[in-house]
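Please treat every number below as a calculation from the coordinates, not as lab data. Since this is a predicted model, take the numbers as computed values, not measurements. Cβ atoms are built from the backbone, for glycine too; each structure is taken alone.
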Structure P
Amino acid sequence: MPMSCTHIQVMEFNMRSHYCGQLNESLVDQHVTLCGWVHRRRDHGGVIFIDLRDRDGIAQVVVNPDMADAFATADRSRSEYVLKVEGLVRLRPEGTRNPDMPTGMIEVVAEHVQVLNESKTPPFQLEEHNVKVGEDIRLKHRYIDLRRPEMIERFRMRSRVTHFVRNYLEEHGFLDVETPILTRATPEGARDYLVPSRTHPGEFFALPQSPQLFKQLLMVSGFDRYYQVAKCFRDEDLRADRQPEFTQIDIEASFIDEEAIMSITEDMIRNLFKNVLDVELPAKFDRMPYSEAMHRFGSDKPDMRIPLEMIDISDLMSRVDFKVFSGPAKDDNGRVAALKVPGGAKLSRKEIDEYTNFVSIYGAKGLAWIKVNDRKAGLDGLQSPIVKFMTDVIDELMERLDAQDGDIIFFGADRTRIVNEALGALRVRLGEDLNLYTQRWAPLWVVDFPTFEKDDSGKLSACHHPFTAPACSVEEFRANPGDSLSRAYDMVLNGTELGGGSIRIHEQDMQRAVFEVLGISEEEAEEKFGFLLDALQYGAPPHGGLAFGLDRLVMLMTGASTIRDVIAFPKTQSAACPLTDAPGEVSEAQLKELNLRLRKRDA
């Protein structure tokens with residue numbers, strides 16, 4: 001529940017005596033002074049009603065014509081005018097009370113009304129139910145968009161979340177330490193934002209993708225337990241849960257293992273939900289190995305609210321003559337999997353075609369399906385253009401999938417990565433479209449990640465980052481790095497990765513070995529990470545941590561559909577700011593001062 005503002009103390013030197021949302025029956029017959037914006041103005045038979053809005057709520061103001069000056073001012077007031085109102089609180093007349101509104105039992109009879117500032121007609125109305133306004137318009141006039149009660153509640157929630165997290169971590173011995181914003185480029189999986197240096201011509205700072213190396217150095221420094229609500233920057237393609245600048249709840253601790261850091265952070269999230277939302281999360285979050293998550297759900301952040309699961313059928317499909325299925329089934333890098341949707345046979349051909357187009361986004365060449373109309377009727381009870389290719393295995397297939405009348409079965413057959421991504425995304429889409437959710441909140445730990453992942457060319461890259469400790473000795477790692485598991489863990493909630501972390505490498509030999517596997521030469525390692533490698537020689541303790549995405553966390557807790565709705569001044573999908581028109585050009589003088597020259601763009 002949102003925090004009540006009844007505890008806010010309005011200081012005497014303020015222009016107001018109360019916030020609008022604070023008014024209730026206990027203030028009847030008291031004089032109050034309110035300041036806010038005209039949310040709505042109504043003229044009823046010579047009496048003017050103004051719904052006055054501030055960050056805490058809306059109060060109804062009644063202006064009678066016998067208060068001539070106040071009435072004249074109210075009469076000329078329009079939407080979003082800023083007013084100061086002085087008046088007497090009274091109960092609303094019987095029949096006009098609104099028990100669904102926090103201030104719906106009372107109203108303020110105005111004695112004085114002052115226009116503190118006028119307003120042009122706003123580019124859109126601030127009604128909560130108004131969904132016709134495009135996001136580009138909302139972001140262009142973000143200062144108006146943020147006035148909406150719905151938006152104010154989201155940022156009230158965000159404030160409560162950060163307040164709780166800070167208190168929790170302080171109570172558990174963590175120190176709030178700020179790390180640099182201007183640093184140097186590091187390989188963290190995305191492009192850096194670069195900042196040219198005026199005092200070092202031709203050289204650049206980078207904005208941090210995370211405080212990773214600095215928090216590890218704090219552990220070497222003996223700080224033992226660190227946290228920070230940190231700004232991070234990544235120049236990457238955007239999605240609903242991505243922004244070029246975002247905020248992390250960054251946590252690191254020394255002399256700690258996976259169980260300890262997972263226990264602390266799990267307890268923090270559990271208590272956060274109880275304190276802020278009055279939601280009881282499970283006493284113990286489920287855990288799932290990465291390999292199982294990918295095999296069953298096609299994702300390393302599975303939404304466990306959805307009771308659909310991918311079933312591997314490669315062994316069956318290797319026996320059919322249908323090469324679309326038998327080819328991937330016999331390929332070591334291929335996979336054939338089925339996704340059964342109970343009751344899904346009611347889907348129309350148009351809807352199936354839409355899902356086929358949807359999976360094509362993930363590289364799938366098509367979406368085969370079978371509707372189970374009458375299983376007892378054998379082949380005659382199945383509806384599909386591909387059944388004729390599966391006659392030899394259809395009974396085994398129906399048995400393995402436990403197919404029932406009224407089900408539909410979708411199939412993926414391709415390289416393993418494409419099948420996992422396509423069917424995994426389809427599972428989530430079906431869960432949303434068909435409202436298959438079995439619970440409101442489903443937290444999960446995904447563990448036992450591989451140290452490296454391989455792209456289509458066979459090149460290895462760090463699954464998390466190159467400072468994550470492998471779960472083996474240096475000798476075992478060097479002997480078989482590609483198959484090594486890491487000491488990494490991700491917290492997932494409702495299909496969203498809330499936070500990722502790991503036990504870090506704290507020995508120089510292991511760190512050099514990881515760099516070697518990633519193709520980072522000794523010279524490059526010294527150039528980019530020499531300071532870290534040096535620090536690991538001076539008594540670096542075992543340490544690990546986790547970083548939560550604050551924006552994602554608040555997005556889930558408020559029910560917003562995108563993190564842009566929980567960031568005060570976000571960027572668009574193209575990483576631009578409509579409000580300030582950033583990024584923008586700079587003058588030739590500034591470029592010269594930075595020793596930069598722009599290349600001409602190709603026509």
Structure Q
Amino acid sequence: MRVRALSEEAYLNLIRVSKRQAPASLWIKGASVLNVYTKEWHEHHVVVAGERIAYVGEKEPLVDEHTEIIDASGKYLVPGYIEPHAHPFQWYNPFTLADFALERGTTTLVSDTLMLMNLPSEQISALMESLAAHPVKQYFWGRLDPQTGKEHPQFTKDGLRRMLEHPLVVQGGELTNWGGVLQEDDTLLFGLKHTRDLGKRMEGHHPGASWETLNIASAAGITACHEGITAEDLLARLRLGMYATLRHSSIRPDLPELVKGWLALGLPWSSRMMLTSDGCTPPMHRNGFMDYTLRVAIEAGMPPEEAYVMATLNPAVYYGLDAELGGIAPGRIADMVLLAAKDDPAPLAVFCNGEQAAESGRLLVPTVEPRWADYSFEAADPLAERARADWFCLRPDAEGKAPVLNMVNAVITRMTLEALPVDEQGCISLAHDPQLAVIVSIDPAGKKRTAAVLRGYGEHLHGLASSYTASGDWLVIGRDPQAMAAALERVREIGGGVVLIEDGQIACECPLPLGGKFSPAPMSEVISMAENLTARLRAKGHVHLDPIYSLLFFTATHLPYARLTAEGIADVKTGQIVVPALPL
């Protein structure tokens with residue numbers, strides 16, 4: 001696959017610079033350069049002609065007054081980092097994530113499209129293509145399933161075909177509806193087979209999968225999985241021909257244990273391993289991006305050379321891009337990161353497409369200013385009526401019991417039916433247990449609500465409302481129905497986001513006006529906004545890894561065991577509605 005076409009003039013100049021018959025545009029002198037193909041370091045000159053590397057070696061290039069010369073003696077040069085599994089809609093957006101990635105040395109992203117799927121097809125293509133002007137190379141995956149129980153116009157055979165055939169889409173997946181595959185859902189099987197027929201990759205999503213399940217997945221066309229939780233999980237995927245991606249995210253910070261576990265197995269590091277940050281929510285990005293993932297791997301005991309290869313060459317090979325990306329070698333695009341030390345992946349300088357693009361975390365080149373008005377990202381609000389406190393009254397069933405969602409961790413919930421006290425209005429009373437709250441998912445289009453008691457999100461939570469959900473429904477959590485209604489109304493007023501009400505006042509407000517899920521603000525502002533909410537929830541007793549991901553996933557039907565849907569509380573394993581929704 002070609003990343004950027006070369007004009008005849010640029011091609012001829014590349015060869016002439018390599019022969020030292022034409023002056024270099026950039027000369028990085030005397031760095032210790034990582035050869036990712038052999039995992040060796042050599043003190044070499046790296047010579048660039050336009051966007052591409054023309055020469056790597058000991059000879060000095062021809063220069064003129066236009067040649068930029070960087071003295072890198074005593075420093076280290078590695079290829080630009082590649083994030084093979086990005087989720088660019090975690091409050092931030094694909095443009096601000098690309099800016100942030102470039103500042104931190106990541107020069108290629110392969111990104112999820114799930115949050116785009118509510119757009120018309122032509123807008124999806126336009127947004128992806130508009131990112132081609134960004135210095136960071138951006139590719140995408142084509143989703144096969146929406147992770148909610150709702151019908152969706154893009155997840156048809158025609159919709160999947162359009163997405164998978166787009167030239168910027170290099171992969172199908174990540175495939176989360178594995179139950180649908182086992183049941184031989186016609187649309188899912190079409191997507192799997194069409195991806196294979198196109199010669200593109202297909203990423204799976206198989207946490208805790210058995211050897212037998214992974215066999216079926218591999219037979220169905222799954223080529224990689226990032227859901228390995230133990231070293232043995234990684235080994236099983238490798239043995240069955242998959243790539244195994246080692247993850248360190250805000251919801252699954254598994255990388256240290258994966259590295260230590262692999263070292264304990266005593267096996268060589270595989271060329272079919274990659275690294276990913278897997279869509280961290282903003283607070284974790286305070287530490288960086290792929291540079292932070294690399295740091296975690298190296299500090300856990302992975303040799304630096306292996307870590308850099310997993311974040312550069314291996315993903316380039318996986319996606320068929322290694323003739324263009326992933327290494328510091330002649331003919332490759334000149335994406336490089338200058339380091340102070342081998343084991344310190346934080347960049348001193350970032351070179352992208354043949355020019356210095358960032359220095360000490362500061363961008364030096366223009367990027368892309370998105371035209372959000374061109375896309376239909378307005379948060380849907382079809383309700384004319386205002387939120388009422390009685391929407392958040394949960395009454396026991398005929399046997400005097402109410403559904404309780406118990407948070408096993410940040411994203412897994414199990415349901416129990418429990419006899420709980422009621423107040424004078426006949427609503428479930430939570431006064432006896434500060435860890436309980438009412439959780440209500442509201443489908444504004446269908447004018448329905450699904451309610452339960454929630455255990456484990458925090459203590460004495462008055463009212464929290466969010467439009468940031470997997471389903472697109474509104475989510476409200478709290479113990480005070482008036483505060484819950486006020487929080488939801490404020491979310492609607494600001495066009496989407498997350499609002500926390502305490503003692504009758506807005507304690508925290510996080511506007512997400514783009515589809516109710518993400519912000520046009522720069523990454524630094526989004527990080528601070530998310531850190532503020534997280535800190536306040538921690539002060540309220542939230543103990544799980546990532547309270548922001550919890551908000552997203554309460555309504556995501558690809559996760560066990562009980563999920564809130566527009567039709568009611570669903571048992572994910574059986575697909576049955578165990579507690580039906582109620583009208584507003």
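Out of P, Q, which one gives 3.8 for distance in nm of label points 7 Å out along Cα→Cβ at positions 342 and 454 as computed from the coordinates? Derived from P, not from the others.
State the single structure among P, Q that was used to calculate distance in nm of label points 7 Å out along Cα→Cβ at positions 46 and 526, giving 2.8. Derived from Q, not from the others. Using Rg/Rh (Cα atoms, Kirkwood Rh) as the calculated read-out, with 1.04 as its value, let me know the right label among P, Q. Source structure: P.
If mean count of other Cβ atoms within 10 Å over residues 310-317 is computed to be 19.5, which of P, Q is the source? Among P, Q, the structure yielding 19.5 for mean count of other Cβ atoms within 10 Å over residues 310-317 is P. Here mean count of other Cβ atoms within 10 Å over residues 166-173 is compared for structures P, Q. The highest value is that of Q. Looking at mean count of other Cβ atoms within 10 Å over residues 214-221 over structures P, Q, structure P comes out largest.
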